[in-house]
Structure I
Amino acid sequence: MKLILTHEVSGLGEAGDIVEVKDGYGRNFLLPRGLATPWTKGGQKQVDALTKGREVRAIKDLDQAKGVRGQLEATSVKVPAKAGQSGRLFGAVSNGDIAAAVKAAGGPELDKRKIEVKQAIKTLGTYEATVRLHPEVAATLKFEVVSA
């Protein structure tokens, strides 16, 4: 099945990419969630216009992404969460919580979909996350989960 991605899908591509996926994945996951639309010739023309515009903006965005990476890596971030006596959290820390904590610490505003955490955060402590700022630039964000 040939689809045009409308949103970035981790491991598959970013918005505007044309991808070939298995029928079940496209029909049962991508299309119902609005992450893709079926490929058509008219859609192909729109994709070409989007990629041309993206290439023009990419040069400026690369320099900006490198600046934001330096700012993120220098920022000290503390994510408050409710925890019990043993340090185990009531629930887990989400990407939205991390993005809000970065903004509260004086860092840049981040899209929660661009933050990737390797394991679920369910205890107090220090963790790392990868933030995809640009296709060529990723920042490592170190943060501490503290009791609220």
Structure II
Amino acid sequence: MRALIQRVSNAEVIISGKKHCKIGNGLLILLSVEKTDSLEDIAWLSGKICRLRIFPDDNQVMNYSVNQANSELLVVSQFTLHASTKKGNRPSYIRAASPEIAIPLYEKFIVQLSKDTSQEIASGIFGEMMDISLTNSGPVTIWIDTKNKE
């Protein structure tokens, strides 16, 4: 799995011109599922995201996790995070999982993240054309890949 995590002061998902969901202060997580991903990838990634100390404490030092900062989470599927641009100019998405594999893992990731944070998780709709608006706070943007454990 690959995740692009952005600390946001707000983020919103629009589908077919209508607001689908919105969060305030928190994390926007763009998530891509790879063909070889498993439940172990879900557990590792969810735990890592929940423990990331990327929210400011009283001294404005990034010292608080999403739970400590009482922040919200929004997960959006984005298979293009597995794009390969190694050959030619048209990206290849060969490593991205097919919907039959990706959808159940995407949904299980959201459930795991909800368990790990004890809160409801806002999410986009897998496979839908979505417009995402956000205000990146910091800016803080972090890339995580479960295969490299970084």
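Nothing in this text is a laboratory measurement; each read-out follows from the coordinates by a stated rule. None of these values were measured; they are calculated from a predicted model. Cβ atoms are built from the backbone, for glycine too; each structure is taken alone.
For the reader, a short list of remarks on this structure follows.
- With distance in nm of label points 7 Å out along Cα→Cβ at positions 15 and 111 derived as 0.6, matching label from I, II: I
- A value of 11.5 for mean count of other Cβ atoms within 10 Å over residues 39-46, calculated from one of I, II, originates in structure I.
- Which of I, II yields 4.4 [distance in nm of label points 7 Å out along Cα→Cβ at positions 31 and 63, calculated]: I
- Which of I, II yields 1.9 [distance in nm of label points 7 Å out along Cα→Cβ at positions 7 and 79, calculated]: I
- Structures compared: I, II; top value of relative contact order in percent (Cα under 8 Å, 6 or more apart), i.e. the largest, recorded for II.
- For 1.3 (distance in nm of label points 7 Å out along Cα→Cβ at positions 87 and 119, calculated) the corresponding structure among I, II: I
- Origin of the value 59, 37, 18, where Cα extents along the principal axes in Å was derived from one of I, II: I
- Value -7000, calculated as helix-only ellipticity at 222 nm (-39500 (n - 2.57) for each DSSP H run of 4 or more, over all residues; to 500), assigned to which of I, II: II
- Here mean count of other Cβ atoms within 10 Å over residues 23-30 was derived from just one of the structures I, II, and that gives 21.4; the source is II.
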